[in-house]
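What follows is a group of structures, each given as structure tokens.
Each value in this text was obtained by applying a stated rule to the coordinates, not by laboratory testing. In this text, all values refer to a predicted model and were calculated from it rather than measured experimentally. Cβ atoms are built from the backbone, for glycine too; each structure is taken alone.
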Structure P
Amino acid sequence: MLKNYSILIFLFCFLSAMGSSALSQTEYTSPVHIFSMSDVLGDFDGVTYGEDPSIICTEPPCVGEQPYTNDGQTLYPIDSGFTFNVIDFVGGFVREPDMVFEEGWAGNYLEASEVVGLLVSSATTSTLKAGSPRGTWCAGLGGEAVKCSSEHFTVMEHVLTCDETVPYFYYDPTTGLPIDPAYDACEALELIADDEIALLEPNENSVIDDIAVGPDYAVTLKDDGKPLYRWGTLVKRPTDVRLYVRLPLPAEWTAPDAELRILSAELSIVHATSNNPNEQVRPEDFENEAATGRIPSYTVAGDGSWVSTQDCFESDGDPIVAGTVLRNPAFGRPGAPSVDLREGLTNAWFTTTDRDPFEADPISGRGPRWRLKSNKFGQDVPGLEIPLIPCSPPPYSQTNIKYPVGELTTTTLNLLDWIDGEESPLASSLGWRAYLDGDDGTIDGLSPGGLPLTDDFDLAIYVKGEGKPTILYSAQLHIIYEPMTGSQGSLR
């Protein structure tokens, strides 16, 4: 009897604790923010058109570009500091606002005279000659530019040669020996020494400084610290139209010594499907490449290799048959500059169309990329549309495109996605607070990208490569949080 009584006490305490935990959780949904011209940023000082009307010319004649109408809606030219002056064989240099309105267009999207969203398009992307192999693009036929850069050595190597030091198709995945004798004559690329790359400073503007150059390709470091392998003759410098949105957070988040654990955080943006996979969504101006969307399907073999589970295709139409090695740990090089070399990931992993960057992955739990939903894959599959029928052979007809350009859609992002093994800075309410500048606790108020940072939720959206107007309608935040014990400290 005593034993049963003890069990009852345990169950009562357990259920009480569970109930208490559930009661301590709070759900919060922010007001809906309607995008408008007021959200357009002018420069790295964090000032928007809503605060400084000189950013957009609404009264022609304007110096530079002029307002124009699109389906009855008017767009006005922008003067901003998110653009470059370019010099062939030297680089691109940030241009200060100069009261010349040529950095894009924006206009309130109206329905029955009511603002229901923002029409926005960016200026034509500038290009500069780089000199082979320093560029990120190649001049193709008819003046078209073809992407000639990748963050992954295996993708770059696959394009330039038929020899793959991280084999997956023509080479035996265990021995590394060629399967097809026709490939014996191919020369492998010589990898630029890691110590050369380690000496580089981040550089995305110049084509003469901080660039390791070999006979076949060059390497620079991106602003996020990842290497960029380059083998082209051109560099593109897109002009961003940057937007700033401030959504209120619960008042208790700013109470003295308050620190709250974020259990769930979703940001929903209603917009027209973009034609460009690079429209960045940056919560608190964080960039997150660990949010990948649905990744290729694979099974793990006895030796730890990842092996594809279905027939599919590379973006150029080459077949990737079931059983293709997607990752071979035996070929990993600890300490190598890029993730493919460190992990033994193959070209097939990065270029297979067996993925969707705008879906959550059902196995790994990774959420969609922090981008506005687009019709194209992006990254190492840059110019190919996402097919409605998975793993169908490219190119795709108009009836086999999953996300048609211009269709109304909602991008929903998991703000707690982060690098494997690391907790998101947004998992605590402190990560949503303003930057703390040094030990004196003074608030700096701006991110390195020029985004105002407040004790509310601060959101940047970078629109680029949109030659035709696209529409952003609204944004809203939904979070679930609970109290968290422990000392308070800045996550910035």
Structure Q
Amino acid sequence: MRMSRTLRIAAAVTAAAAALSLTAVQATAATGPYKGLPDGTKQAKTLVIGIDGTRYDKLLTADAPNLKALMAGGMTATSNLYANPLAPTLSGPGWSTIATGVWPDKHGVKDNTFAGSHYDLYPDLATRLETAAPAASTLVVASWSPVADTVFNGKADLRIPEADNDTKTAADAADYLRNGNPDTAFLHFDQVDEAGHSYGGTSPQYAAAIHSVDGLVGQVVAAVKARPSYASEDWLIVVTTDHGHTDAGGHGGNSAVERQTFVVADGAGYAPGSTRQDVKLVDIAPTVLKHEGVAVDPAWKLDGRPIDEITPDAFDTLRTGLQTRTDETGIPAGVKGWTHTPPSGWSIDNSRMPSGGVTEWRGWAFATDEFWTAAQLGQSRETNVRARNVFAVADSDEWDDKSHGAGQFDSTLLSPRYQVGGAATATLSYATNYKIDGPQTGDVYITFDSGTPQLVKSYRSDLNGFEKLTVAVPAGATSAQLQFRYTGTNSAFWTVDQVALTF
């Protein structure tokens, strides 16, 4: 991953020879009943398995019966990573995102030096668990040592960096899972990423590495099921990756194969063989915490949510009706990912829009990340990580790439009418990514009954985050409607998702 294959093998041999005792691996341990690991206290147990640099498309075609058994027994979700300027598709940002439940603009890790990290503000999931439940037993075993040494740098009871030795990682993890009693274990395997760097993401060696790690996953899962107390425990097993690989090998860029990731969750409540498009890497940490009985505190400002609390919004209902490209040329011809048809109750006012322009982006549209980011790479569309599944987007930059009538992009997205019910205040929440690159405005209005629209929020600078705004409700009002008006002259874009108005 970060060293040559020769050096990795040498390090692995050295580590294996020295690892006959726990002290030989540089483990951070607390005194406990099994080789430095305290005895767990919870009936709910969690195992997170990270397989570095694994392309989802190659996992599907690989000889990987153990991983596919977990997929068949639970839920599989695919989603896309960020890219620059949020962060490149590297392991430091990737594993930090998984461990903390926030995106790189919060945890601060932009590369594998970990410079600028904010783990003090956004600690890893083991630290969150130990803080909330000090009697919990937490284990981290990682082939890429920085996962154990740096990413999980807080309160985990036992951290074992394995110096790029996946065989040792699996053996140690299986030993602790079978004979010890961790409540939460986090494992990291490295050889798939090594094969990608050395031979490329489409090579036979890359497929062979997936097969090899699959055997190690089987070894670890068998150890869980061999526990004497397994039948009375509630196990959640999660499998994920931090990034993909190019065909030729390597990662860090913004291509689709570098950005695509996956989450597999096998446990109670996950329908066998189910698939989702709205679950992301940031959801792993809060999902683990909830499974272990720890309520996610809003003050933590996590970007992720427990998977069982993620519900489709109105925009997501459009997925089955999405279209292939019309005017766009850079998007693969078979990719379905956009529509101008709004969900039930929503509407789009394009009365101020000039004629012409790129069809897909004439006025507000609804799109997926796979479609929209492919329209033009490297223009910050890859930063739209807080949207889920299908989202609303106004993109004056792409619209302007084809001749159009005189005037600027000017379109308004209107919500359904919400019933007020006598409330004195309303709370408006949504995810948004507002990016400026020229003359542009973004304004949010609310209209009560048939009154005059009132300005709720005005955007004139970049913002990528979640909004939660309080609005006063006039006495006697019975209904409310939202408007999102965007104008731009060959500028950038505005995305909106997960819109909710509560009273």
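Have a look at P, Q and say which one yields 20.3, 59 for Rg and Dmax of the Cα atoms in Å, for residues 208-479 alone, as calculated. Each step should come with its number before you reach the end.
Values: P: 20.3, 59; Q: 22.2, 74.
The read-out was computed on structure P.
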When mean count of other Cβ atoms within 10 Å over residues 224-231 is computed for each of P, Q, the largest belongs to: P
Structure with the greatest value (metric FRET efficiency 1/(1 + (r/R0)^6) of positions 72 and 400 (r between Cβ atoms, R0 = 35 Å, to 0.05), set P, Q): P
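For the read-out relative contact order in percent (Cα under 8 Å, 6 or more apart), a value of 16 was computed from one structure; give its label from P, Q.
Numbers: P: 21; Q: 16.
Clearly, the read-out refers to Q.
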Value 3.0, calculated as distance in nm of label points 7 Å out along Cα→Cβ at positions 120 and 200, assigned to which of P, Q: P
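One of P, Q was used to calculate helix-only ellipticity at 222 nm (-39500 (n - 2.57) for each DSSP H run of 4 or more, over all residues; to 500), giving -6500; which? Working shown, then result.
Details: P: -2500; Q: -6500.
Of the structures listed, the value fits Q.
When Rg and Dmax of the Cα atoms in Å is computed for each of P, Q, which one produces 24.1, 78? Walk me through the numbers on the way to the answer.
Working: P: 25.0, 92; Q: 24.1, 78.
The structure behind it is Q.
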